[in-house]
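Student: Pasting the structures here.
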Structure P
Amino acid sequence: MIYRTSQGRLSSGEAIGILLLDTSVPFIPGDVANATSYDFPVRFQKVEGFTVARAVGLDSTVYPALRRAAVELVGQGVRAITGDCGFMALHQRRLADELEVPVFLTSLLQIPFILSMIGGRRKVAILTADGRSLGDDLLATSGIDATDRLIIEGMETRPSFYSFGLKENGMLDSSAVENEVVEAGRKIMGEHGDVGAFLLECSLLPPYSKALQDAVGLPVFDYITMINHVFSAVVKKRYSGFL
């Protein structure tokens with residue numbers, strides 16, 4: 001077999017490229033920015049100047065830096081590009097139009113799929129980093145128009161999550177954040193009897209998916225479920241077995 005490489009490519013075997021915010025928080029296992037969250041190699045690329053504040057503030061002027069980082073990932077051979085902030089949804093359509101590889105920047109892209117799974121009577125509960133920023137316009141960029149079937153709960157009012165995830169104090173009490181996620185899930189279940197599934201919008205929240213599922217007894221989707229799904233599509237495997 002003959003192999004060829006492209007000029008400037010530094011390594012191989014990383015099918016998924018992940019655009020990272022310009023931030024400094026502890027990235028524990030399960031976090032999108034922790035390489036041990038995956039059963040396959042991934043490649044990270046920081047978007048210079050794309051801070052948490054600019055992401056939550058839906059700052060469109062960050063797009064050129066985002067695109068440069070994405071182009072760098074493509075040049076290094078990734079087969080698909082994602083991100084580590086659900087509010088990157090603002091740039092989903094434009095970047096997907098301009099790149100030659102699949103782009104799936106936001107975990108919100110799973111919502112139409114989830115809604116189709118759970119039937120027309122039930123709703124999806126979304127736990128988001130900041131509920132104030134997750135409006136209809138942003139949801140529309142992810143192909144979501146059935147907003148009447150969404151229950152949105154922001155984590156910005158939970159002190160432990162706010163301190164490490166939004167204020168970026170550099171310290172994470174993971175047990176405290178887990179308790180806040182579970183509390184938010186139980187609150188939703190207590191107020192709504194028609195929830196069919198949960199989506200954790202924020203890339204910092206997948207470490208707590210299991211605890212949430214144990215508390216609510218429903219399917220829980222997050223960034224990692226999406227990334228695993230896309231990886232299985234862009235890197236197919238051969239099957240072996242017997243009849």
Structure Q
Amino acid sequence: MKSPYEIKKEICEVGHKLWIKGFVAANDGNISVKVSDNEFYCTPTGVSKASLTPDMIIKVDKDGKKLEGKLNPSSEIKMHMRVYRERPDVTAVVHAHPPVATAFTVADIDLDQYILPEAVLTIGDVPTCDYGTPSTMEIPDSLDPYIQQHDAFLLRNHGALTVGCNLTKAFFVMEEVEFNAIICKHAMELGAVHEIPNNELKKLMELRKKMNLPGRHPGIDYGEEEAKCDCNEKMVEEITRRVLAALGK
């Protein structure tokens with residue numbers, strides 16, 4: 001089990017990576033880690049992720065109220081707490097403003113095209129949540145339709161939220177979201193986006209099942225306990241619908 005200092009240090013390291021990658025600017029973004037049902041470490045408000053040090057990290061309770069720390073928690077801790085409340089499997093949440101993925105929400109373009117095997121395996125399509133005013137309950141509420149099926153969420157005109165069974169996983173999902181958005185944007189600029197064929201998507205879902213990858217995925221049915229690892233045909237059906245629509249059939 002990691003010590004409080006090790007957890008705080010890891011949060012700072014992820015914050016530095018977000019800043020280096022250009023996923024945040026100024027004091028944008030926030031990070032949290034669950035340590036018990038009523039204890040969470042999180043980044044403070046008003047501090048650049050480039051400048052984070054372990055002594056700045058705050059401990060809050062399940063309502064977002066400060067338990068320890070000199071600084072104050074982010075006003076957006078509410079959306080983190082919504083995730084932890086609805087997803088007991090999640091122990092880390094990352095919120096950032098990855099530029100290209102965020103631009104998709106500004107342009108009102110869904111990031112739902114299946115173009116990279118790695119992205120299909122790890123995140124599937126990424127839903128765009130309704131716009132909400134930062135620091136209010138509007139953003140947590142916007143997650144509700146998708147929170148049980150996804151580990152990555154785009155926040156309209158705002159950024160992205162990713163979750164994981166640990167902080168490394170949550171950060172990797174954020175990287176995957178932005179990388180997938182960059183490739184999709186380049187393909188659009190080149191004039192064509194060719195999605196992975198339906199039969200190959202089925203193979204990828206079977207591969208995900210065999211790999212026993214952690215987290216939630218839109219291609220997996222979580223409706224019944226015994227069906228958690230079964231391939232969900234909904235993703236394939238949706239692609240088929242879009243292809244037929246494009247062909248005018």
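None of the figures in this text is laboratory data; all of them are computed from the coordinates on show. Predicted, not measured: the structure shown is a model, and the values here were computed from it. Cβ atoms are built from the backbone, for glycine too; each structure is taken alone.
Student: Of the structures labelled P, Q, one was used to calculate semi-axes √(5λ) of the Cα gyration tensor in Å, for residues 89-136 alone, giving 20, 17, 10. Name it. Don't jump to the answer; show the numbers that get you there.
Tutor: Working: P: 24, 16, 8; Q: 20, 17, 10.
Corresponding structure: Q.
Student: Starting from the value 11.6, 33: which structure in P, Q was Rg and Dmax of the Cα atoms in Å, for residues 1-80 alone calculated from? All intermediate terms of the calculation are to be shown ahead of the outcome.
Tutor: Working: P: 14.3, 50; Q: 11.6, 33.
Corresponding structure: Q.
Student: Ranked by distance in nm of label points 7 Å out along Cα→Cβ at positions 9 and 153, which of P, Q sits at the highest value? Please report the intermediate quantities before stating the final value.
Tutor: On the way: P: 4.5; Q: 3.2.
For this comparison of distance in nm of label points 7 Å out along Cα→Cβ at positions 9 and 153, the top structure is P.
Student: Any idea which of P, Q comes out highest on relative contact order in percent (Cα under 8 Å, 6 or more apart)?
Tutor: Working: P: 21; Q: 16.
When relative contact order in percent (Cα under 8 Å, 6 or more apart) is computed for each of P, Q, structure P gives the biggest number.
Student: 13.8 is what came out when mean projected area of the Cα convex hull in nm² was calculated for one structure; which of P, Q is it? Working shown, then result.
Tutor: Values: P: 15.6; Q: 13.8.
Considering all the candidates, the number was obtained from Q.
Student: Which structure, out of P, Q, was helix-only ellipticity at 222 nm (-39500 (n - 2.57) for each DSSP H run of 4 or more, over all residues; to 500) calculated from, if the result is -9000?
Tutor: Details: P: -9000; Q: -12500.
The read-out was computed on structure P.
Student: A value of 18.4 was derived for mean count of other Cβ atoms within 10 Å over residues 73-80; which structure in P, Q was it taken from? Let's see the in-between values first.
Tutor: Values: P: 18.4; Q: 23.2.
Clearly, the read-out refers to P.
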